[in-house]
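There are structures below to look over.
Read the figures in this text as sums done on the coordinates, not as results from a lab. None of the values given here were measured: they were computed from a predicted structure. Cβ atoms are built from the backbone, for glycine too; each structure is taken alone.
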Structure I
Amino acid sequence: MKEYNERIDVLKTLKSIMNMIHKNMESEFKDLKITGPQGMIIGILMHHGEMKISDLSEKMGLSSSTVSGIVDRLEKQGMVKRVRSSDDRRVVYVKVDEDFKKRSKESFKNIYERFETIMSKATDEEHADIVKGLNTLKKLIESSSGQSSDDFKKGGFDGC
């Protein structure tokens, strides 16, 4: 069995990767005056269209209250809108404001292109290994009886 510190390296590596992704996003979002998490929400909405807060929170791996707070700030800045469902008035969707979508499209395109450039340097075998490793980790976390995915959503590995 591997030593505890060797196994915890997975978390340290994940945190390092997330920090690098966050820094890349932050630099692109500076001109738009939005944070990384705000940019992630807008990116998800631009890709998937209008969504409920609960669906957004699931995609981001954050609590609904956290996502709702981020959406509140985006709404105050005129970047997103809340829209009631025409089928069920109790249901509220969040969508990107059309003017903001036009202004920000280039920044989001740059982020995707940058990641595409990074991943294009990997061989097909390396790409398959990355996907396989990440899926293995995901399955291990999901099947773990002592650690729920909700613990990770709450930032359970911040201490690494």
Structure II
Amino acid sequence: MVNKLKKILVQPYLWIIIGLVLVIILAGLVLGPTILERIRWRQWQAPFLDDARTSLGGDSPETAYKGFWQALQAGERDTALAYVIGVRRPYFQTAWEDPALWALDQSLPETTTLVFIGDCLSDAMACKKRAVLSYSTATTTGRIELYQNLAGRWQIGDIY
């Protein structure tokens, strides 16, 4: 029995196999958490990516606002909502059920001025850049926040 064990232990293939198994186990322990984190990150981002691919937007903040404004002027709520970034869409949908708020947003001016364009906050998951446009009418002044989604299109985030 001892002789058989000695014969097995002196086989070089056995030690190569044991070494490979140890390397695979150690690599899994080292790389596994990173791989799992990336998988979870992609799963979390999937709804944002899907929305970014299917929604409307512009190549710049100004073109996104122009498309949004044209949809408002045409009375096309669904098209206007498609220009709103996904996480804010339910808010606008609910707000526009009030005819006064719908009319208020329809009264936005056609021309705006770019105030700011820069990076999103570090904890923003579905945003590449953000921008602020300003507008003024005879009675009010305000701002419009836009965000560049994961597909690279600019979308309306907020109007105030």
Matching 7.5 (distance in nm of label points 7 Å out along Cα→Cβ at positions 23 and 103, computed) against labels I, II points to structure II
Have a look at I, II and say which one yields 7.7 for distance in nm of label points 7 Å out along Cα→Cβ at positions 7 and 63, as calculated. II
Can you tell which of I, II yields 100, 29, 20 when Cα extents along the principal axes in Å is derived from it? II
For helix-only ellipticity at 222 nm (-39500 (n - 2.57) for each DSSP H run of 4 or more, over all residues; to 500) computed as -22000, the structure of I, II it came from: I
Structure from which 15.0 was derived, mean count of other Cβ atoms within 10 Å over residues 79-86, options I, II: I
Calculated from one of I, II, distance in nm of label points 7 Å out along Cα→Cβ at positions 31 and 135 reads 3.7, and the structure in question is I
